[in-house]
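Q: Structures incoming, each one as structure tokens.
Each reported figure results from applying straightforward, stated rules to the coordinates on display, with no laboratory input. Remember, predicted model here, so these are calculated numbers, not experimental data. Cβ atoms are built from the backbone, for glycine too; each structure is taken alone.
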Structure 1
Amino acid sequence: MNYVVLIFGMAVITWVIRAAVFVLGERLVFPPLARTALGFVPVTVLTAIIVPMAVSPHGASAELTWRNPQLVGALAAVVVSALTRRPLLTIAVGLTVFFVWQCVVLK
């Protein structure tokens, strides 16, 4: 299949979905259960992006060892996030642990 047609088709579908929300505006009312479920979408998407990168950084198979700096940094970030609920501190600690772990363990 021609990649240009494929990309154009995805762009059109994305535009139609987004335009529909703007056109319908206030007339579009979601039930309470759907509104609650939509609140979890950002967390779910970020988890789906981050977990595979932390568990399998080289793409081959899961590396669930202490020698995996991505996994150790992610676990440190989860702990800090659970204890403090401060996003900036969570990012800073996760990155610091990742880089220090990478320098210490992989040398």
Structure 2
Amino acid sequence: MQKNIVQFYDDVTGEPINADDLEVIEFSVGNMLYRLDLSEESARDFHAHMDEYISKAQRVGRGRGRKPAARTPGGAGETRKIRQWAANNGYTVSDRGRIPAEIVAAYEAAN
């Protein structure tokens, strides 16, 4: 028997991340797309710094044709609840990364 274990690491701190606490952030600067795997704490720090710039920026589109993902309120604990609620209510949601905005909105409307 073989068991493969995947361990995520925070790209900023280098510390291991529990999969439930992982937030994948993609962003674009100067025609380059970047991706970060971050712990809940690093993601909160990233958003806090970026929110200042985003509030002053001009929105020019959604990028790459995808619907924007909602920032999940309440952090990792809330993320787990939303994923469980989505699975129990017929939604398909991945085990990691951002939860689609429409699922977060449906969860909030139901609660």
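Q: For structures 1, 2, calculate Kirkwood radius over Cα pairs in Å and state which one comes out highest.
A: 1
Q: Among 1, 2, considering only distance in nm of label points 7 Å out along Cα→Cβ at positions 45 and 77, which has the greatest calculated value?
A: 2
Q: Continuing with this model, one more query. One of 1, 2 was used to compute helix-only ellipticity at 222 nm (-39500 (n - 2.57) for each DSSP H run of 4 or more, over all residues; to 500), and the answer was -12000. Which one was it?
A: Clearly, the read-out refers to 2.
Q: Sticking with this structure for a sec: Can you tell which of 1, 2 yields 23 when relative contact order in percent (Cα under 8 Å, 6 or more apart) is derived from it?
A: 2
Q: Where does the value 0.65 come from, among 1, 2, when FRET efficiency 1/(1 + (r/R0)^6) of positions 13 and 93 (r between Cβ atoms, R0 = 30 Å, to 0.05) is the thing being computed?
A: 2
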